[in-house]
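Asker: Dropping the structures in below, format is structure tokens.
Nothing in this text is a laboratory measurement; each read-out follows from the coordinates by a stated rule. Remember, predicted model here, so these are calculated numbers, not experimental data.
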Structure 1
Amino acid sequence: MRGILAGILTLLLGVGGAAAQTPVNLAFATLDTGSAWYVYGATMAELLRKALPPGSNVDVKPRAGGVGNPRLVAKNETPLGFGFTVTNRWAYEGKEAYTEKLDNIRALVGGLDTYYLVAVASKKLGIGSVREIRDKKLPVKIYTQPIGALGEFAGRQLLRAIGTSYADIKALGGSTTHVGYNVIVDAFKDGRADVLFAVVTPKHPSVSEIANDGNVSFLGLDAETTKALLPLGYVQATMPANTFKGQPEPVATVGFPTVLITNKELPEPIAYTVTKTVLDNKDALVRGHAGLAEFDPKTAWQPDKVGIPLHPGAERAYREKGWLK
């Protein structure tokens, strides 16, 4: 892929307009097929296939989540991917979930939505906060998305913030299972799941399906737990009441937005086209997934919306519109 992209760049720089028609094939890392990110990716890919040179293709991959995607993008296994501001920053600086600096990743479009870290608990547990899992020494059956998704990593961080761990849960007779949303939904329907740790956006398809049965509640974070998470790059956030069925009260938690990311090797004209296409098609994005309704293209370049430096091609798109001076 690196050689192909380098060749495209040479052509684009060397022969001008004619070379702009050279087709490209871009792999796009999202998350599993029951996730909002997969729907986002499919929606954007449809728009990009029309905007990129004829014959181009965007291959939406159902992997690897907020932690895993920056690694794939940094290695150029997938030139496009979704990340979060928090995981982008960790990857760029080589901390938390990352043991090395992935400082070649770059942002294209930020602030696509707001994701919330949530704990979805079976009502049969009879608890009102995450901290009660530790305080009551509950042998809960915890579910998360696979390793590599931020929902799983953030779940571990959340347990650490309340003073417990996977090992502690297992020692009490509980369990931890890290699988795709199709399996998680069935586990809640069958009564095999007690708690889901996840990062979700409003209208999240699988979490909506879990909530629609009316058998779960959304647990908030107390001030002490939130305080422990803020130094990691999260920000305080409140999930509004009725974001999901059976959630009549606001849920105090932490949040962060989704970011479309790439790497330094993506040719500038392609990065420009990808960025401009997303910026110009908010209505189509929202038709694809309601979680994108709060996306504001005019602020999508701002540091707090991306977490890492912008790609030069993206910078050009924002400057042309007069949003980035």
Structure 2
Amino acid sequence: MFDEIVEKILEITDDKMALTGAYAKFSGEGYKAFKIDAKNFHQIEKTGLNKRIAFVDAGNAEIIGSANFSLNLIRVCCAVYRNNRRITARKYEIFAFTQSINESNEICYKTSFFKTNSSIGLEEMSFSSLDHTLMLGINRAEIGSVANAIRRFAELRVAKSVADDKTADTIVLDGNLQSTLTNENKYLSDLYESCDKNNVILAALSKTTSLFTDNGNLLSAVLGNISPPNSWFYHPIAEISNGNHKAEMFFAKFHPKSRHVFRLEIFNIQKSKAEETINELAGNCTDPIFIGYPYGLVEADRVARVSNHEKESLKTMFMVKLRNKNVEKYLSSVNAHDILDRISF
């Protein structure tokens, strides 16, 4: 049985099969894919433009929660680098408390925010529990899923503050520039406006990508197999006219020794600055800790993460203050999995 499974995996990862993709395959409307062609590879050149690059990433962890409320710590890090040296780094934190309420005869999830040592600039918000951007399948969205949307909004708000203050010449987000959540367009539009007004380049780099070719292969693998051996970027991928995705798309291998190909997006009205931005970004991708990936994003990810130790410490503190039977009744609605995990260990 195991040999059969191994053979199946080798079959779908065979290089010859990976070479057969002709076009990128997009799931939504507003994408006109260009044929994959080796002539679209471009060499990355060293640059000495001395630009300040701000890397922004966010993390979150649920501290306590039940089926009808959830308390999350949201953390955002902005690390600014110049010439591969960090010149500043800031950490932003906020507690997000989400509760279920009846709003116009529908169950909604309303979130209030409590500042810690810094402000992210988020205001009270509400999501329908039947919001299709939060739901998994046909069931009502779980209340904890709201935190993922808030984390994204917090990241975009911090990036906007960087653009407003002109703290950097370029902003690099973790992820992409596509709006997939309810109200996300508002936060992206504010960021676009600030970047355009203040002449700040906006880019986003995806750690993972699930963009396929027309025959079901992974686009990054196809490009990696037909690419030149040095560092490169690939463009064009597609003409994007989707109003929720104001981006010019690239794929890039930022270091000759890297085994990774990343998807990179640039705010579409700034695409004339794309090659310059890619060349500058490659200068931050030389650290052996993750060669070929911007160290600034490694740092931002590290600082933004909420560790399990930190999460458990905060949970203990809140539970001591909330020690009463009513709270325990609510928490018991979701902690059955935790009990099973403990007794199955």
Structure 3
Amino acid sequence: MDLCKAAQKMWNDYVIARTPESLARALDQLAEDAIVIGTGKHEFYLDRKGMAQALEKELATTTDQKFVIVDEWYQEQVLSDTVRIVYGGLRVRDAELGQPALVDMDSRFTLVYTLTGGAWKIRHAHQSLPYRDQAPDEYYPRSLAEQVQEARLLADRMTRLAETDPVTGLYNHRAFFKAADDRLAQGPAYFMVLDLDDFKRVNDTYGHLTGDSVLACTGEVLRAATRSVDVVGRIGGDEFAVLCPGVSGDAAALAIARRIIDHVNAKAGSKVGCTVRLSIGIARGEKGVRAQELFRLADLALYRVKGNGKNGCCLYDPAVDGVPGPAPL
């Protein structure tokens, strides 16, 4: 007897036909003492009689529902002359294929047939649903806590990506100014605008890939030359910014800027064989001042450094640099 075809006939009687006659044919394949385990946690039956009663209730509540078998496969394994296993998979969904599916179930099943009294009967049936959230090569379901933790880690990673400059790994423009404003709300700080001198010459001479390498190396140098409390970002092209809180005074701020310049001169272009020069404008801000306002002041000081030969630093001086007009809306 072809038990794969018998199993296919049973599932089609149960899933598609769904009439009292077809369900009676499906039940006829069960032995009297068959154990049936379904996909629902209540679907556990110890004999054919219990399964028959469950099908009668199910049929009464699902008369208007029609299903189709979208995909099915069957495999038979012979264990002995009187015992065989048929296993496989079924994908069942609503019959109205043009509509959004209310039911779309991809299940697995195992049927144990035994030869009793000259007839093959199902002694054990087990249908199950694969764990949908299980990743490839993952052998144990994840707990809800693990799934929540994974979602949080993914959200944190997406947040970091949204805040990070892809070339240097520093804060990008938006994230830098937000972090700088948060830090300025806690106390005074020095705002530094850093601009790589004649960076266009690097791109024109060595190519843009080399230019990106110089920018990435500059990012590494800035991380190494600044403190953990400092806020560091790339705010555009070849322009960077550093916010230094807790600095004792102007002399200390200038010392930090000179240290940054020395590190950039020595290391930023070393991988590509060129010397990178850097100009820095600095402005001091009191607690609560906006980072964007300090940026405008530091940028005026930066222009003075550029005009005085570049590769240096200076503090904003309203008497020399002038007072900027109102910030653009």
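Asker: Quick check: 107, 42, 37 is what I get for Cα extents along the principal axes in Å, calculated from one of 1, 2, 3. Which structure matches?
Answerer: Of the structures listed, the value fits 3.
Asker: Given a value of 9.2 for mean projected area of the Cα convex hull in nm², for residues 82-225 alone, calculated from one of 1, 2, 3, which structure does it belong to?
Answerer: Considering all the candidates, the number was obtained from 1.
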